[in-house]
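Structures are listed in the sections that come next.
What follows draws every value from the coordinates through simple rules; no lab data is involved. All of these numbers come straight from a predicted model, not from anything done at the bench. Cβ atoms are built from the backbone, for glycine too; each structure is taken alone.
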Structure I
Amino acid sequence: MRLGLLGMAVLCAALPLAAYQAKQPKVKSKKEQEALMQVQTAAQSGNAVAELAAITNVLENFADTDFKAQLLTMAMAAAEQTNDPAQVATWAQRAMDSDPNDIVARVTLAETTASQMRENDLDKAENLKKVSELAHKALDLIKSGGSVAAGIPDDKWPDFKKELGARAWAAIATADAVNKQYADEVAAYKSALEIFPSSIVTARLSKAYVNNKQYDDAIATADKAIAMPDATPQVKNFAQAQKDAATRLKGAK
C-alpha cells in the first residue's frame, strides 16, 4: 500500500505534451512530432506498456528532444501502472540522472527502494542510506521551492508538492519499519500526515503503532483511517486488520 503515481499518469495523459511549461519546447521535425503523437495516443488509451515503448522510441531516436523532462515524468507514471518496481526504479534513476533536482524522481526512487527492502537483505544498510538521502534531499528541494515537475500545471503543483513530501516521509517510514526502528517509523508517518493527510498513510500509521506496541493509539488511528472519506475498501480492510491485531495484542498483554 503506497501513495502512487496514478494521479500523475491521468494528468499527464490528459495534457498536451509541453503544456504549462515555462519555456515552450519545440518539435524539431515532422518525424519527432509523429513519435510524440504516438506517446500521447498511448497515454490517453491507458496502455502503459505501449506508452513506455513510445517514450523509449522518442528518447532513442530524438536524443535532443526538448520534451525529455516531460517524457521521463510520464515514463515514471506509466511504469508505476505496470506493477514492476524494477522498471519504476530504472525510469526514476534515469530521470534523476538527467536532473539531480527532479523531486518526483527522487521520491519515486526512495519509495520504490524502500518497498523492496527486506530485513535480511545483504545490501540493507546500503539501501537504508539510499532511501534516507533520496527522501531528505527531496524534502529539502520541496522546502526551497523546487521547480514545477514537467507536465504538471502550475495550479496543480502546490498540492502535488505536498503529496510528494508525504510520500518522501512515507518512504522513510517504510525503511524504518524494515530496520525495526518503530518509534522512528511512527514519527515519519506523523510527519507525512502533517503535510498531506490521507487514509492510506493513516492506516499505515496504525500498523506502525502496532509495531511499536502502542495499541490504544493503533486502535484509535485505525478507526480514524476507516472513517476518512478517501478510504477505499482495501484501506478499510487493512486498517481493520491493524485494529484487530492491536486489540488482540492489548488483551494478551
Structure II
Amino acid sequence: MQDYTKINSRTWDLWAENGCEWSVPISHDGFLKTDKFNFGVYLTPCITVPHKWFDGLEGKRLLGLASGGGQQMPVFSKLGAVCTVFDYSDSQLEAERMVSEREGYSIEIIKGDMTKPLPFEDESFDLIFHPVSNCYVEDVYHIWNECFRILKKGGRLLAGFDNGLNFLFEDDHPLTVVNHLPFNPLKMSKERFEAMARNGEGIQFSHTMEEQIGGQLKAGFTLKALYEDRDREGGSKIREYAPQYMATLAVKP
C-alpha cells in the first residue's frame, strides 16, 4: 500500500484548496480584535478551549502540532507566544505564512510527518497545542511519547481527538453500524484502501480511550481536565445522539 501519511498530506492540500472550514485563515479584523480577554481557539469542532487551560501565553514557547491553517497560531502569536507550527500539508503551512506576513509577526514554520521522531530537542516547549489530527496516524503512543519528550517540566499538552464513534458508520448509512472498532484501513483490503485514497477521504484511524487517555498517562503525563464535544451543524448525523470528540489538558510533572 502507498505511504498513507503522504496520501493524507495531499488530501489536506486538496481540502484546503476547496475551502475546508479548518483551512480558512483568521481575518485581519479578527486578528486585530484578539487580546487576552477576547480570543477563541478550537481543539475540537464546537467548544472553544477554556482560557485557564493556557495559564498565560506571553513569552511561552508554543508548538502547534499538526495545527496549520492560519487559525490558532496567529492568535497565540498576538497573545505573545513564541510559536512554531508543524504540519504535513503545504497548503496548511502556506496559510500560516500568509497570515504571519500580513500581520507582521514571526513564526517558525516546519513541514514534517508526525509519525516520525519530531525534529526538536528535549524540553523545547512550554505548551503543545494539538487539535483533532491523530486520526490520521496509526500509532498515537508515539505522538504522546514525543510530546512528553519535547515539553519542559511543567509544560502543558492540550489535545483534541475523535472518540471513535464516527468510525462505526459510513456516510451512506449514517446511523447504521457498519464497521468494527478500532478502525484501521491498513488492515483492510488493498481495494478498500485504494478506494479511500482515490475518493479523497484521507486515510483515517479510530483509536481507543486506552490509546488516547491511557497513552498520555503511560507517556508520563498527569491529566488535569477534559471535556467532550460534537460535530458542528451539518456534520455527521451521530452528533444528534452522542459526543464524538474529547479535549484534554495534561501536564508533564
Structure III
Amino acid sequence: MAKIRIFSYLPNPRVWKSLIAAKIGGVEVEVVGDKPNQLTDWLWDFDAKFLSEQEKLELGTFKRDSKRGFSGAIYKTDNFMREHPFGTVPAGFIGNEKIGVFESNSILRAVARQSQDDTLYGGKNHELQSRIDSFLDVNLVFSREFQVYLLEMDSLTSYTYDRTKAAYEFYLDGIEKVLSVSDFIVGDNLTIADISYVCEISQFLREARYEKQLLEINQKPISSEFQTKYPLSFSHMKTLSKKKEFNEIMGSYLDWYKM
C-alpha cells in the first residue's frame, strides 16, 4: 500500500506539489481521481471508485450536497467525512491508519516529512521549518483568493478582480524581495516553499485564457506584466518548471504560456 494516497480532481497543480516532492525525496504517493465534472460520479473514500447508476442507488445513505466548485450530489462515505470533516479535495490519507490530511500544503508537508532528502523541509532546523511554514501559509492565502477569481470568471465582478489583484501583488512583492537576496525562497536549497510557489503561480497564470471575460469588465489579465514587474519570481518559476522532477509531473501545462 502507498504510504500516502491522494484523492482529487485531475489534473490538479495543487496535487503536483506532493508528487514533485515525492519524486525528489523518494516517497511513495498514489493519486486517484478523475476530471472535475466526473467526481460527482465517484465514491469519495480512501478506496475511491467510479460508481455505476445501480451503485449510486445502493449507496444512497452516502449522498450529500456538493460544496465549493461542484454541482449536484456527491457520494461521500462516513469514514471520508470523519477523516475529512470539511469534505474537500485534494484529500490525503497518510500511513497504515489512513489518517486524513487536507489542504494541499499540509499534504505536501506530510510528503516532505517522509522524504529521504530532509532539506526539503528544513532538515532538523526547526527555525527554518517555521520560516518555510510562513511562506506556505501566505501561499495558501493567495491561492484561496485566486480560486474564487478563476471560478467566477463567467460572472466576474470588479470587486473580485481588484481583491485578487491586491492579493497577487502582496504575494509576489514578498517573493520578489526574498529572491533578490537568495536563489531560493527559504535558505540555500530547494524546499517545499519553492515547490508550492511554482505550482500555485502556474495555476494562477491560467487567468490569461479568460481575456474575453476580463474585457467585459474593462480589465486585462492581472499577470500580464508578470515577467517585467517580477523578473526574479518569473525566472524562478521558469527555471524550476524545467527541472526534471518538476517537468515529469507538470508536463506541458505551461507550454501555452510564453516563456
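Taking mean count of other Cβ atoms within 10 Å over residues 168-175 as the criterion, which structure among I, II, III has the greatest value? Could the numbers behind the result be given before it?
On the way: I: 27.8; II: 11.6; III: 18.0.
Going through I, II, III one by one, mean count of other Cβ atoms within 10 Å over residues 168-175 is largest in I.
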query = Computing mean projected area of the Cα convex hull in nm², for residues 72-175 alone gives 6.1 for which of I, II, III?
reply = I
inquiry  = Tell me which structure, out of I, II, III, gives -24000 once helix-only ellipticity at 222 nm (-39500 (n - 2.57) for each DSSP H run of 4 or more, over all residues; to 500) is calculated.
reply    = I
key: Value 4, 18, 21, 15, 14, 12, 9, 5, 1, calculated as P(r) over Cα pairs in 5 Å bins from 0, in percent, for residues 112-159 alone, assigned to which of I, II, III   = I
